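What follows draws every value from the coordinates through simple rules; no lab data is involved. These numbers come from a predicted model, not from an experiment. Cβ atoms are built from the backbone, for glycine too; each structure is taken alone.
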Structure 1
Amino acid sequence: MMRTVVMLVDDEVPFVDTMTKRLGKRDLEIVAAYTGLEALEKLKTNEKVDVIILDVKMPGMDGIETLREIKKAHPLVEVIMLTGHATIETGIKGMKLGAFDYLMKPCDIEQLMAKVHEAKSKKTQHEAKIAQASARELESRRVD
């Protein structure tokens, strides 16, 4: 089975380093980014990203803005918002913009892993539906 590829986006370097180690031990492939812009740049060259764990509060381009851009360019990539000084409103706003879910920081690693697996599963189902629809379309063209 393919390993799940997770992009961690957070401006707190120690947090990203710690989470990279912890999630890497759980058989996830981790791509780190420290700003929203860096995340968008890395997504252009890394087609395999399944799930993005995105911090809401970042200098420059914040999590909500980053989420909006991710969903525009990569609608199938699932995004889990992480929020520390979170207002619930920010989490809800993220969900309205297409985030898979949101968790409070610091989050429980098992809870985060469960969310990552759920998000990956949702993305896989979407990809399968798209592949089926494409196959049906090709089939119908052959018949005509």
Structure 2
Amino acid sequence: MRAQWADAGRRKEIIAYLEQRGINFEALAEFTGQPDADPFDLLCNVAFNAPLRSRRERAERLRKERQEFFAQYGPEATQILEELLEKYAEHGTAQFMMPDVLKVPPISEHGNVPEIATIFGGGDKLKEAVTRLQTLLYAA
């Protein structure tokens, strides 16, 4: 389930499927008293009694346990990935929607979308980095 959830497209399908069956993650977060929990953690808590983590806890754990991921990028690319992770911690997985998230501060301060892609070595490398970030986020 983690692998499927880490894939943004598949995650969107899973959420839509569950919503069609009456599972609303905002209501679930309110019911559990965990408004800052990731939908994945809410689902695992309800289904498997797994511990609940906030998005911030998940992001911090990734930062601590996967430093080698960030180390493979240059300083500006690392900063962009950190900013994406911070946006996730504050607002959730919608912050990984490319290229829209690249068009708002603080990420937009690094340039327009093609300029940001160049920082990573091209659009494919940028997409690969963001996909890997999400995979690691849900492995943490």
Structure 3
Amino acid sequence: MGALFDLIQDPGKRRAVVNDGVRAIDAEVNSKRGLSGTMVKAAFKVVRGVSPGFVPKALDHLLDDFSNQVDPFYDEWKAGENGSLRSYFQTRAPEIADALLRITDERASRAENRAVKKAYQKLRGQAQAHTIAAMPRVSELLERHVVS
């Protein structure tokens, strides 16, 4: 399929990607400031309170779909060697964000937990901007686990 998708088929490597992904999410949430940041932090607190380990479990469940969306961008970068992966992902951030948000939108529409669904809906209007802002961390995750 793709570099990330293939990598995460190994349970140990998948666990490492999920753990690093959770740390990246935590760092991104903690970096938010202002009113928007307060809203993100409040929503994240609700999501974390759903059940112990909810965030790593959710990321693990989304990882195959996320990797299928990210892999084509990684493959394009690899084929063209268009500067650093980080700069390439920054350049393509709106498209990558849209691809990832299609996955979360679809999953949120089917969510059974009302608190999670409500938190997602509250933040959805700002989701693309927040996902674009997270692109350096997304590319760092790929650099750590996929780039050879």
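Details
- Relative contact order in percent (Cα under 8 Å, 6 or more apart) from the coordinates reads 19; which among 1, 2, 3: 1
- Sorting 1, 2, 3 by distance in nm of label points 7 Å out along Cα→Cβ at positions 31 and 119 from high to low puts 2 first, with the largest value.
- Which entry (1, 2, 3) yields the derived value 4.1 for distance in nm of label points 7 Å out along Cα→Cβ at positions 23 and 111: 2
- The maximum of distance in nm of label points 7 Å out along Cα→Cβ at positions 47 and 79 over structures 1, 2, 3, that is, the highest value, falls on 2.
- Structure from which -20000 was derived, helix-only ellipticity at 222 nm (-39500 (n - 2.57) for each DSSP H run of 4 or more, over all residues; to 500), options 1, 2, 3: 2
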